[in-house]
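Before anything else, here is the set of structures, which you'll find just below.
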Structure I
């Protein structure tokens, strides 16, 4: 999804583009009936243990290229405008794929002229927090593959991530595991009771961090559609094997942590066509795609087409839509007018086009973008449109 490319700006510089997967259409009538029952729950008053109440009703989330440079230019944390409510520091990366040892450092001055000192950076973190913002460590990215294959790697992950949080005084973590970081072992078919070590250990590690830092710990996730909504069609390697074992692999992580999750902002870009709850394929870059993909999160959906195995709806306050800030930032850029159409449909039920969502969610949290740097490069079009829409 997000890349650390240190070259010139180019379209899709954030991530690999998943290949479109095809399948025969399965009967969804029973599944949609189950979804309809869950849809009502998405309108309920928020309860539970998430820290989302500390955010504004509608939040703007952005990734900041902190440890690397590319054609978008380096932006100091202190220079990030107040528009941004959650700032994801990209990236913490492991010393090796299976070590669990996460490291984070500011971009070298040779790569990023004007980079702040560590003392200035820490002061900027504190200043953002004093202004009511959240500053998180984003772990992974396209180049930071993380596979917690052992209990030892899990424990190292917890200790190393905790050390970074403590060193810089951060609010929590963002899980941006991509590529082959998460996959499901053969026979692991129940998202409610996962058995795959890399999944089980990640869930345990994040629960340990939440327990360590308490209710103020902010947890966000930024999976690709391949790892979430594609799970409606395919889950893991399937009952007979042969499917991509990564399909839907985030679902058990999201489900196990739903009471601790502050925000899920799926990347609605760098994606192949994905089937929605209407049984139709939807293509990125349009309001229709964002409506269909977000509706699945807010209404719930049958996993692998099984009406008896429904992924439950998330709360509206836990969901934001992930978008590239410009055509340079990733495939699937959506023009502001189309973004606003999607928001109108999901918040108000107006202008929905051919896809009719299973409810309206005025409290859906907001938008995420890759990235703050690319938005600055593009004249702040993304942030300005967000502020204009919500009249902030």
Structure II
């Protein structure tokens, strides 16, 4: 049986905290500890109050951890520094270089138990490509002397030699050339016939002469689709690989149907091909009936039928034992308002004034007239003003509490 008279003194830990603060604890109570940032727990993270008033295991201590300074800065690069300003043992940071520079050394360094970073931070050295040279040929563009990433070089061969490879190469971020440096081989140069397509055009590779490795890209005119590869390359034997594509006319749909009091999106486009869609929207005061989107089908027809824009009208509001005193129109459109009053001997339950909303509902709901003690003109006047501000529900109790002043007022209309 636990002794209710035995208690344990509230444990305290410097540079740390517990999960609760009590002046005393009973046997079997447990306390959990944690240390402040920059400190590490030495001992058990939790302890329990014993029958003899001791804490077991003993209360731990928070020992200060050795911290590392901010990671070293490096030229043309930076470390991935975390939000925390404290760097403790075991934490790491990664370095990255600016464009045009390559990392030399280990990308990650670690905060050691001695409070220093290890290994030394890396360096960011400028990326350079080896100067490209070819025999029996020359550079006609990009003559160095230093080549950095994104630099390009264009070659041509001496008469009687053929270029084996790409005429233009580019220095990559890792210091290599892409494509590789070409070579000039002895023999008659092979050329590809200039590729042409109907109902389309070349968007890249418009040269009049095409040598092996030259590429051409195509696109088709509106209303046509490309049958074949968008990009082709001149082969060593003077043929195009893949073959030159063709532009095939695609079945089109007519302009989207017009609708009264609305319009489709994209109606000004010149061509509507299979799979395209348009969305309809209505003018203010009209509501969409049907599916908002229609699609151009493979048959050249639009499906489903276009929607309709119908005028937004609210149902005519009527109340028993009362009448409309404003807004007696036969048709009610958005923003139209109606005001009511009840017959003598009846009290209005709800708002005196309501408004037609865009979704065909009334805001607030249509009131009712209930039989009972008539309301005074003073009460009605106060409620009219408050109804306009949508605050009648908040102050209704105050108005009802006016007591004899309201009871003595004159009823009727």
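None of the figures in this text is laboratory data; all of them are computed from the coordinates on show. These numbers were taken from a predicted model, which means no experiment stands behind them. Cβ atoms are built from the backbone, for glycine too; each structure is taken alone.
Here are a few things to note about the model shown:
- Structures compared: I, II; top value of mean count of other Cβ atoms within 10 Å over residues 68-75, i.e. the largest, recorded for I.
- Origin of the value 21, where relative contact order in percent (Cα under 8 Å, 6 or more apart) was derived from one of I, II: I
- Parent structure of the calculated result -8500, given that helix-only ellipticity at 222 nm (-39500 (n - 2.57) for each DSSP H run of 4 or more, over all residues; to 500) is the read-out and I, II the choices: I
- Given 1.02 for Rg/Rh (Cα atoms, Kirkwood Rh), for residues 156-219 alone, calculated: source structure among I, II: I
- Mean count of other Cβ atoms within 10 Å over residues 60-67 - structure with the largest value, from I, II: I
- Answer label among I, II for the case where Kirkwood radius over Cα pairs in Å, calculated from the coordinates, equals 20.7: I
- Comparison of I, II - label where Cα Rg over 2.2 N^0.38 Å, for residues 140-283 alone is highest: II
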